[in-house]
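Each structure below appears as structure tokens.
Taken together, the values in this text are just the output of simple stated rules run on the coordinates, not laboratory data. Keep in mind it's a predicted model, so treat the numbers as computed, not measured. Cβ atoms are built from the backbone, for glycine too; each structure is taken alone.
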Structure I
Amino acid sequence: MAPLHSLISRFMRSLVMKFTFMTAVLMIATATFLMVIENRFDQRANEATLVERAGLKAQILALNISDDILADDTSRLQSRVSSLVERADVTQAFIADARRRMLVHSDPVGMVESGLAADPLVVMALGSGETRSETTNNTVRVAAPVYSAANRLVGVVYTESPMDELRAAAGIAMRRHMLTATIAMLIFLPIAAGLIFWSLRPIASLTDAARTASSKTLDVRINVKTGDELEVLANAFNRMLSRIDSNLKRIHRLAYVDMVTELPNRERFRKEVERVTQKAVEEDTAGAVLFLDLDRFKRVNDSLGIEEGDRLLEMVARRLREAARGHDLAMGGAGEPSMVARLGGDEFTLLVPGIDDSAEIARYAQMIISALARPFDVSGHQVFLGASIGIAVFPQDGAEPESLLRHADLAMAHAKESGGNAAHFFEPSMNQSAFERLVLENELRDAVKENQLVVFYQPKVRMTDGIVASSEALVRWNHPTSGLLSPGHFIDAAEESGLIGEIGDWVMRNACAQAAEWASHGLVLPVAVNVSAMQFESPDFADSVLEILEQTGLAPELLEIELTESIAMRDPQRVIDQVQPLRDRGVKFAIDDFGTGHSSLSYLTRMPFDVFKIDQSFVRSMAEDPHSRAVVETILALAKALKLKTVAEGVETTEQLTALREEGATLAQGYLFSKPVPAADFEAYARAILEDEERAASA
């Protein structure tokens, strides 16, 4: 019963029913309008007929009573009037003479009361000698003059006839018309409904197509050849479905496919891992997720450009797919295939279902490393890459995509830290290390907000006389529980968390403010500040430095910015563009850790630097290692040729100092003179040496 009721309800709300109802209303309105017009015409025709008939009756009577009026035969006249009134179509009549004296009346009482016939119609009929008639109050009144044989006016006949016959005729006509309209409705309304249903069949096709498109597939087309607006609508609907289908496929592609490598992306990989891990839990099987990060890819990408880097990623993706296909074939190809995906950048992941042998997983990872170790040919260049792989086994290392990816990522980080080009399985201890790093990053954020960082200063002394010539600003963290921490404990975390730029700006601002304060008290010493790669590569680096100098009031020539050799050689032309505007204002620049990187001599001659800082690893071993001493001698000779100053780091013994002085080093820095100390201690140390020098000079 319920489906039938639903079907009836749906039919009653359908367009066919609505159009049929509107057609019925239109037919009823048309029939009603026609019936009203027809009845009006019929009524007027019937009324004219009744008036004509009443006039003929009065005239016929008038033709037959002239002799009776002349003979004053009232009894005969009364008989004629009575006979006339006895008919159903006459209700009242009387006869009067030419002087309007009432001779006979159908109502004797009325005759006695009337006396003279004073009706205006009678007066007009006698006056004009013609028959007069009018219709009032649903009654036809007629006054016909009576002439004698000698054509002399002798009297008048007056009659009143009701129009009941007219109403009866109108009712009959109305019933006839209604019956005709009803029969026409019964005949033609179903025909109209059929025609409407036939005309609206394309709409049903459109509805079915829309329902199919919403629940199944958009690959549906509507064939309507009516030549009218419905065909236009169907064609527009087909174009809309085609465009929606194309857009949805594009959206699906954007949502689940990596555009560079055509591999599944992170979201598609996550969904597949979720499905496979659930199945593994239900069937008590195992599998692995491999997290792969390319070694040395960033260097290749920076040197060859983004487009060539994308081509290299395509080649890597191709080799990974081949390795996955080879592994699946080696396993018999019976189970679910492996999936290769790209998460972004140079990070790839592999899902390996149905494998629980750790040795087999390790062989698979090693096969991938070997496949990627072969050289790649990119635009005529042979490019060598490596791969660091982290392995998380499910369900023991996690049964959810997020935890598996996180654990595999942690294992990959350990593989990269151990030198790269290797594979590591996830271990629970890695989670603890990651947690500790996260806690450290959070504490470091609080340290920046709560001003827990402090700046220490280490003196740089002249080789010739031991006088403090300048200082280097070094950040320390005054940890609430762990005490004073050196940069080695938190700089890596600062770089990974993105805080290194903020910390670097803070150190530079404080160091400049301190140097400006010393200068205002007569201790004019330049201060050197280390700048990180993130800080230096900021587009507004030069503007930021100039703003700090302006805010602190430090003279530009009292600021020395130290860049590591690796930063300087990463993009030499960009370094030149960044450094030169500041050097033009008087700011000095130094290459820190010189000798540890891969400097280009062609660029060294163009680099706008003022100081070479010899890395402490060479200084400390120069007494025992002839190779280190040779490197130091070469750096000093190069600096002398380029007319640059030199600072030897890590000077801890007088032997080192003597050797450096003999080779021509300009400044020395190390524990032999002072470790990094707070600003007040540094000031006291510098002033004490200056005072000793002044006393020695005065003596």
Structure II
Amino acid sequence: MKNIMIFSGTTEGRTLSLLLSENKIKHIVSVATDYGEKLGETSSFAVIKKGRMDEADMEAFFDEKKLDVVIDATHPYAKEVTENIKEASKKTGVKYMRYVRNTDYENKQIDKIRYFKSVEECVFALSKSKGNILLTTGSKELSAFCEDEKIKERIIARVLPGIESIKLCEENGLSGKQIIAMQGPFSYEMNMSMIKQFDIKYMVTKQSGRIGGFDEKYLAAKNSWVELFVIGLSENEKGNSLKEICDELGIKDINLSKTANKINIALIGCGMGSKSFLTNAASEFIDEADIILGAERLIKPYTAKVEKKAYYLADDIIPYLESKQQDRDSMLNVAVLFSGDTGFFSGADKLSKALNKACANGRINADIKIIPGISSVSYLAAKLGESWNNSRIMSIHGRKDNENLQKEIKEAVMTSFKSYILLSDKKQFLELLNFLKENGLLQCEVYAGYQMSYDEEKIIKIDIAAYDETETENELKDGLYTCLIKNNSVSEVDLTGDKNSSSDMDKCLNIYFKDEKFKRGKVPMTKEEVRALSIAKLGLRTSSVVYDVGSGTGSIAVQMAAMSDKLKIFAIERKKEAIELIRENCRIFNVNNVTVCEGEAPDAFEGLPAPTHAFIGGSGGKLTDILKRLYEKNADMRIVINAVSTETMQLCMELERSFKIKDFSMIQLGITGLNHIGEHHLLKSENPIWICSFEFDN
């Protein structure tokens, strides 16, 4: 078997190395960078040699390893490296082969590089672009780039610091701020600094090789997401196919289809859209991608080695990959781009399942991985300095089931201090704001992130109480929106519920309404602080069935009902005036899960479903009878009683002797507030109240 060395740096080099390893053929793989080393397949058959070598280094290494053949699979732009490999091979008598894809590289984009035969072709391409241009071709050909005024005003020319060079710049109409007069060589760091300082989008250079600083320009452009325009690729690359190389090596029975036709697919979360928020792992794979797929908006900024397609559905992608896989002699890297994070309301999950099924059925031969991105929710939260743990998170992007959407939004907003919602567009954002106002959620603040991560990014704050649809609509622009809704009537507490509960739909609830929001009349009402603590003592869950006995204004029933439309609330009240107030307050707070029951407890319980919880605010002197009937209804329920009179308080204190109960608690709540009288503040105390809570122990 021959001694083989591969000079890698491309997908072709990795393909060949994998193929040889799978067929148990020993070989050496030369890579120039850490990233190249990471891409290399290390095995007992492949030895990675990292680091650049000049011609003399190559000659010494070829002799030391007694190589029989070297395969050049370096990047098309690495002309100097290719010439060194050729020359070293010639001097040492080692067989040289050039492994290239059968692709026309002229005037094509390769790893964010565009090659041009002439200055004129490059100028024409720049005329179709937007953004600042760093021109590093010197001053002699400057006139060709300055003929077009729209190009000239965007040029930053880097020239030698001589009088002649500067004079040529001035003669071609460049101002002083457009001229960088410096003597090279220019390091990678210096190129990066200039790109950042002058907000460069395009760098123009000649095919100058390593001595001319080409590598430093290329790496700076690549890592800054700048396109590199190269003048000087004069002819198509010539070389050998994978099969031809294997035949030349005398490997006749090698299984070409096993690796050569394999597709490496990465489903990539691109974050909000700006390249600057792409993860390094995602960026590295996209750089190596032969094919880039995804929605038009997402794939537009990126350059593929072979082609880009606006495909993001499995029905389009799988047949396309099947056709691309046929008759190939090189592995394909395919990047499928998704907005945001791949695990967060993303099409990546559905596509991943479809691709794996296609692999299992033999339709495609692929390795599939998922690279996550930054979600718009985490980005907006960071921008606002907010957390998003314990928040409700929804996506109504692209959804049309309006009735269900409204129920979900209402339940989310009314039970959570923070709700994050992903939206499709301006129209959907306005519909959300109108829905909040129409449903009386005036205590809500809305923060919206518009076109986040882009230059036109804007964070908008809207108070629903002061929201004006016409004024807001005129201020908004079309584009993508992500919202944070803060409901200030809900306490910011841990809403994750019982740690032992396995159901996300059966969680602890908490909400807080102000007294002045309720219509009261002359009917007594439980004060907001007492109401909040009493409801908290109930320990409600979304599956609860609750009796509000002696409901009065319905403040307890309404506040509980607003927590979740899954709760079933029965407001039991004997006074007709109070019955109308309960119904009116249900309308004010737009709750539809309160059943108003006119009648006196406990007889009014007849025909009602068994409760899981009961709040007793008024008993009409029948507390013992009420508790007995509740026990008959459900001997495993939780009860909270408010006691104002000493008689009721005494009955509560004797409950442990009268009933079999557990988790008994009785606390006195005294509330003292401040009254403003002129310039003074006087203390005002409310009547003390006892809150008794317990569970029946069956």
- Query: One of I, II was used to compute helix-only ellipticity at 222 nm (-39500 (n - 2.57) for each DSSP H run of 4 or more, over all residues; to 500), and the answer was -9500. Which one was it?
  - Reply: II
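Given 12.3 as the derived value for distance in nm of label points 7 Å out along Cα→Cβ at positions 50 and 530, which of the supplied structures I, II does it correspond to?
Values: I: 12.3; II: 7.3.
Source structure: I.
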- Task: Name the one structure among I, II that Rg and Dmax of the Cα atoms in Å of 36.3, 111 was derived from.
- Result: II
